[in-house]
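Enquirer: Got some structures for you, see below.
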Structure P
Amino acid sequence: MRKMPYTAIGIERLKCFRCGQKAHAQWQICADNNVYRPLCKKCDVKLNAMVLDFMGYPDRETVMRCYENV
């Protein structure tokens, strides 16, 4: 179980926890005991969009367009 964030180099060596593609980012959540999980770009974008939607973020579309192009 990973309790410390991955480094930029370390994350590139991993596969996405969800789909198995090359990792791009990392994610952690209290319900998963705050374990850091690697995510690919596609899954990271999907997860962020889902959370912004759930939170009722007022400018979700604009924020996501900017985030997808990072």
Structure Q
Amino acid sequence: MDKEINFVIKKGVYCSWCADLMKKTLLQNFAIKNVKVNILKETARIIPKGRINAWDIISFLKKRGYSLKEI
């Protein structure tokens, strides 16, 4: 089973367009199988293809205006 990385979205995802842009950005820049964003619950779930450090994702997205915290 693949390890999931779960996040709480603190800032940056307010609508489905924001969520789609975040998904697309992650898929283009990291080895990720799947990204699910729940706008109402303010959560994101990432299933990586290999080993990915959650801090790398957080710092990468912070530069693009998103604020996430790993849960």
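A short reminder: the numbers here are calculations on the coordinates, not readings from a lab. Predicted model, so just to flag it, every value in this text is computed and none were measured. Cβ atoms are built from the backbone, for glycine too; each structure is taken alone.
Enquirer: State the single structure among P, Q that was used to calculate Cα Rg over 2.2 N^0.38 Å, giving 1.15. Kindly include the intermediate steps, with their values, before the conclusion.
Expert: Numbers: P: 1.15; Q: 0.98.
Computing Cα Rg over 2.2 N^0.38 Å on every structure in P, Q gives 1.15 only for P.
Enquirer: When relative contact order in percent (Cα under 8 Å, 6 or more apart) is computed for each of P, Q, which one produces 25?
Expert: Values: P: 25; Q: 45.
It traces back to P.
Enquirer: Thinking only about distance in nm of label points 7 Å out along Cα→Cβ at positions 8 and 24, which of P, Q has the largest value?
Expert: That would be structure Q.
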